[in-house]
1. Ranked by mean projected area of the Cα convex hull in nm², for residues 57-128 alone, which of I, II sits at the highest value?
2. Given that mean projected area of the Cα convex hull in nm², derived from a single structure, equals 10.8, which label among I, II identifies that structure?
3. The value 22 for relative contact order in percent (Cα under 8 Å, 6 or more apart) was derived from one model only; which of I, II is it?
4. helix-only ellipticity at 222 nm (-39500 (n - 2.57) for each DSSP H run of 4 or more, over all residues; to 500) was computed and gave -12000; which structure, I, II, did it come from?
5. Comparing distance in nm of label points 7 Å out along Cα→Cβ at positions 73 and 97 across structures I, II, which is largest?
Structure I
Amino acid sequence: MSTISEFERMLRGAALRVTAPRLAVLNVVHDHPHSDTDSILSLVRETLGTVSHQAVYDVLRALTAAGLLRRIQPMGSVARYETRVGDNHHHLVCRSCGAIVDIDCAVGEAPCLTASDDNGFVLDEAEVIYWGLCPDCSTSHTSRSHP
């Protein structure tokens, strides 16, 4: 489990100043992976009190650019953030409730998939999103279908 001192080391290692908003955002995203900006803002405000939308957007942008956060945006969804970076994992998304779950690469190391024609690109990542119903929604859907 990451601590504030670990977050401080991560920020310094990425040549970023250690600030209360950056620490708060890292802590929130670590504790609530796949959160959207509004959820992150709300949780950061619980810790810091007053903080602007723009400040949180700026922190998310800086942390993502530094590679400390990963930004994902499944089709039809707002951007989500997570602290699991650098391992090219994929995601499962529930079509009903929107729950997002991490899943390891399908095969081997990054990019873990081979394109049929790379068109001269040097591939380093593959992004896969699996869609379906989570266990809770699947059970709920089944019980509604069978009165």
Structure II
Amino acid sequence: MQRADAFLLDSLINFGPMWLLIGIGYAIDEKSSGDSGEIPAAILSWVGIIAMVVTTVVQLIREGRTGQTVGKKAFGIRAVRDHDGFMPGIGLALSRRLCQFLNWPLLALGWWWAIWDTKKQTFADKITGVVVVTAATGPTQQPAAGGQ
């Protein structure tokens, strides 16, 4: 349940400002006469899209470095590499994020899979070799370069 709550909070953080600004822009455009509202509406929409991209990238970097997005931190969980328990790194976090699209086909079976899986992994977690654990589990940083 913590994973679902963290996912919902992260979705709200990543996409909420965009939808709010697009909605305000739409309202401005609808209430204005003629073409006078198109430019402010377009500006608000683009600002919303830029905000979504920035927050998504910041969340991705956070998850790569610490194993936690804002949502995961709020609910006391983190993503770590299954084979050594260290943080995933930005590349693996990005790969996992892209693989999460594979969780949606067939009635979101990939997301439901985590309910009965022994390691509580979704399809994306299995593909990328990541597990989600409680935040107190595992190291808090990457090992030093050089394999020590």
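Derivation of every value follows stated rules applied to the coordinates shown; laboratory data play no part. The model shown is predicted, which means the values in this text are computed figures rather than measured ones. Cβ atoms are built from the backbone, for glycine too; each structure is taken alone.
1. Max of mean projected area of the Cα convex hull in nm², for residues 57-128 alone: I.
2. So the calculation was done on II.
3. II
4. Label of the source structure: I.
5. Across I, II, distance in nm of label points 7 Å out along Cα→Cβ at positions 73 and 97 peaks for I.
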